[in-house]
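Listed next: structures, encoded as structure tokens.
The numbers here are math on the coordinates, done by the rules we state, and not lab data. Here the structure is a predicted model, which means the values were calculated and not measured.
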Structure I
Amino acid sequence: MSTPHDTRENAFVRFLKRKWPAIVLVVLLIVVAIQNGVGGDQATIYLLWGQLVMPTWALVLIVFAAGGVVGWVFARNRAARKGRR
């Protein structure tokens, strides 16, 4: 017999099956950010006529956030296109 606990467990397993690549990427991001934070390295980004110097861990987090925003926009646009069909 199936109980409500089994249903929740199955939902959790389904969640992990769908989201495992994102979970792995977040864990890798955390590892890279921590390793670069401990080293105290600086990243230099050249922008047209100037340069920006920041800790490497901050650059990693900024790139991750920018990728998240781009992914969110693409997913939103895809959902809007599917809704119009």
Structure II
Amino acid sequence: MLNTLFFPLLFSMGAGTYAYLRFPDRRPRALLVMTLFQLLGAYGHFTQPAAPLFLLLGLHATVVFFLLVHHVQTPALAPEPQSPPR
């Protein structure tokens, strides 16, 4: 199961972190996708438990946790003021 989930979880960490840092307006969706990848990995660990997969899931969960904590602590973006029509 580790061979099947290694690259999707690695991609989730890399692409999810990139999307989180590069596109502030898409942060909730990036976190949701990363959480869904975490659930997919948890199901894989449930069906075929293995220590390396557990370590990879622990690393993935740590990344998601810190991004989620950063998202909760970051103030919401204020809308840009519109100039009055001329």
Structure III
Amino acid sequence: MPTSLETIKSNLDQHLGENLTVVAQAGRKKVIRRRGKLSETFHSVFVVDLDQNENSFERVSYSYADLLTKSIDITFDSDADSAEEADAE
């Protein structure tokens, strides 16, 4: 698991432009799932362009600290495809 904000940012930089799913904790028992594409990374935040068919707004940003504290979870479609292929073998 990444243990620093720098490590998290560099990992996300490798996935720029890829489709992903973000699962965010929105309260005691409420979870929000959003699909989109990782569009930009900045010094302290990253931006996800959301799928317009599923969401009412275009973009959302999260801080690297959200990943570090596990307030959100990110799954890249390419990682999910690799895991499914490994399970099939």
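Work out the source of 28 here, i.e. which of I, II, III gives that when relative contact order in percent (Cα under 8 Å, 6 or more apart) is computed.
Working through the options, I get structure III.
Looking at structures I, II, III, which one was log10 I(q)/I(0) by the Debye sum over Cα atoms at q = 0.17, 0.22 Å⁻¹ calculated from, given that it came out as -0.90, -1.06?
I
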